[in-house]
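Multiple structures are listed underneath, in structure tokens.
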Structure P
Amino acid sequence: MRRYLDCLVDRINTPGALQAGDLAAYRISVDAAIAACATVRTAALAEAERALAASSDFTEPDRRHEAITRAFDQTDALQRNLPQIMDAVLHAQVSNAAH
């Protein structure tokens with residue numbers, strides 16, 4: 001997972017890829033990063049499958065695959081929604097400081 005996330009962040013943070021305040025451009029940048037990191041994701045998924053196969057909590061292949069895929073999909077969603085998340089955190093901090 002870490003290699004995949006690093007790949008996404010490196011691609012998203014490529015100079016010129018980010019447009020401050022332009023949510024649509026940011027999402028396009030994230031989608032391009034996801035596409036560019038597809039082979040890293042595939043390798044990381046296989047690595048996670050092998051690692052969890054040894055776990056007694058994930059003996060069922062379908063359950064294991066679903067859990068791993070969900071984690072990677074959530075990583076993609078988090079990257080797509082990061083500007084809104086950070087904005088909400090900032091607003092909450094400002095609101096808490098005012099009280």
Structure Q
Amino acid sequence: KKQEFLKEVEVLSQLRHPHVVLLLGACPENGCLVYEYLENGSLEEYLFHQKNKPPLPWFIRFRIIFEVACALAFLHSSKPEPIIHRDLKPGNILLNRNYVS
């Protein structure tokens with residue numbers, strides 16, 4: 001289990017893409033990953049009006065969809081092996097201050 005975690009950290013720490021959240025660190029003892037902070041929270045909060053977040057205009061929603069597709073294409077074409085996310089959902093799509101995913 002710990003070896004799998006360390007392998008995941010190794011792979012994730014090498015990812016660099018404008019629409020993939022940057023891994024900043026990890027704690028193998030607790031199985032914790034630390035990512036960069038994106039101040040606008042998740043897409044889920046905007047789609048389902050959680051935390052009093054206003055709905056996003058459609059042009060921003062379409063841009064986010066495009067950005068997510070670009071990130072997935074990047075992950076799926078990673079070398080030496082493709083990376084499959086396996087848990088893509090609005091709660092896992094994080095947005096920065098400009099609503100960029």
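From which structure (P, Q) was helix-only ellipticity at 222 nm (-39500 (n - 2.57) for each DSSP H run of 4 or more, over all residues; to 500) calculated, if the value obtained is -11000?
Values: P: -27500; Q: -11000.
The value was obtained from structure Q.
With distance in nm of label points 7 Å out along Cα→Cβ at positions 57 and 81 coming out at 4.4, pick the structure among P, Q it was computed from.
Numbers: P: 2.3; Q: 4.4.
It traces back to Q.
Quick one: log10 I(q)/I(0) by the Debye sum over Cα atoms at q = 0.22 Å⁻¹ came out at -1.23 when computed from one of P, Q, so which one is it?
Numbers: P: -1.05; Q: -1.23.
Corresponding structure: Q.
Could you tell me which structure in P, Q was used to calculate distance in nm of label points 7 Å out along Cα→Cβ at positions 33 and 49 as 3.3?
Details: P: 2.6; Q: 3.3.
It was calculated from structure Q.
As an exercise: distance in nm of label points 7 Å out along Cα→Cβ at positions 41 and 89, calculated from one structure in P, Q, equals 2.3. Which structure is it?
P
No lab work stands behind these numbers, since they all come straight from the coordinates. Quick caveat: nothing in here was measured; it's all calculated off a predicted structure. Cβ atoms are built from the backbone, for glycine too; each structure is taken alone.
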